[in-house]
Structure 1
């Protein structure tokens, strides 16, 4: 869906802040500290899930002082739709030689239903990842069992339409430093 400027502004007018930038920053620092403790003595691979994981990955990794390799992966279950399709579309996968025998941390903005993250982890294990751990800024409480759990979670959020901090609404507002709820 392509929106005009007025419609885009109406989204903000109909939205409220769920988590402020300060609350998010506090959680990002907490996560970075826990991850840094875990990776001592290793050089893991951090994979940012595009496009949503981009902002969170940047904030998180600026707070980790241990050595690591950074790469990205791009897979989508959504396509151009708001709600998921039944298949995964791969736009970019890392090379097997960069993953084989490595501890890999998948970084994403949100764990919603979990189907995309399941497929990403399955793929990484199939090309030889020693381990795959999932880091998410937000775990959305959707009221049903998910096929995967995150190893590191920043914030838990209600089952609402969220945007900001990498999450988009109709392709917009990923750059907003707060996490907002769209109140239709």
Structure 2
């Protein structure tokens, strides 16, 4: 069983913010399935089968800084090992239109990942980090920037990237994570 988590903040006021990139990516990936989201363990989840794999897609509703509370409850209840968890989140350290896969490591200052790491008591979970920084960020402090809405041009760039991200997620269910990183992390 796999747990695929898109990170973001609940509520209409955060709907189009850069920090909700994980929610965007998950919603766009699943839009053809018309998922019926259910509530459990402080999260919205959708259970399905992809290929031969049972998968839970999760959008924690705890706000970003407490994402681990929901993730750990799902992991414990369904007995999902950290290595079978994929977290999709925004990455301030990468340019908009870029992404990086990692199988483990520190939170890199991302509060959602920090919460997950503390709750799971592990850094051994997989992540898909999607760049949100554009050339227009100049001198905007971190919190207002990540909680700000994408501009029309930025949203178009993210929309263009979505097709490739959908392929990454499809391949996540077919390949080992090492193969997935090897296939996508070295592309220019």
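What follows draws every value from the coordinates through simple rules; no lab data is involved. Note that the structure is a prediction, hence the values are computed from the model and not measured. Cβ atoms are built from the backbone, for glycine too; each structure is taken alone.
Results, tabulated for the structure shown:
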quantity: Comparison of 1, 2 by Cα Rg over 2.2 N^0.38 Å, for residues 63-126 alone - largest value held by; calculated: 1
quantity: Distance in nm of label points 7 Å out along Cα→Cβ at positions 39 and 167 - highest-scoring structure of 1, 2; calculated: 2
quantity: Origin of the value 13.5, where mean count of other Cβ atoms within 10 Å over residues 87-94 was derived from one of 1, 2; calculated: 1
quantity: helix-only ellipticity at 222 nm (-39500 (n - 2.57) for each DSSP H run of 4 or more, over all residues; to 500) from the coordinates reads -8500; which among 1, 2; calculated: 1
quantity: Ranking 1, 2 by distance in nm of label points 7 Å out along Cα→Cβ at positions 15 and 95, the structure that comes out highest; calculated: 1
quantity: Winner on distance in nm of label points 7 Å out along Cα→Cβ at positions 71 and 135 once structures 1, 2 are ranked, highest first; calculated: 2
quantity: Structure (1, 2) behind the derived value 1.5 of distance in nm of label points 7 Å out along Cα→Cβ at positions 7 and 23; calculated: 2
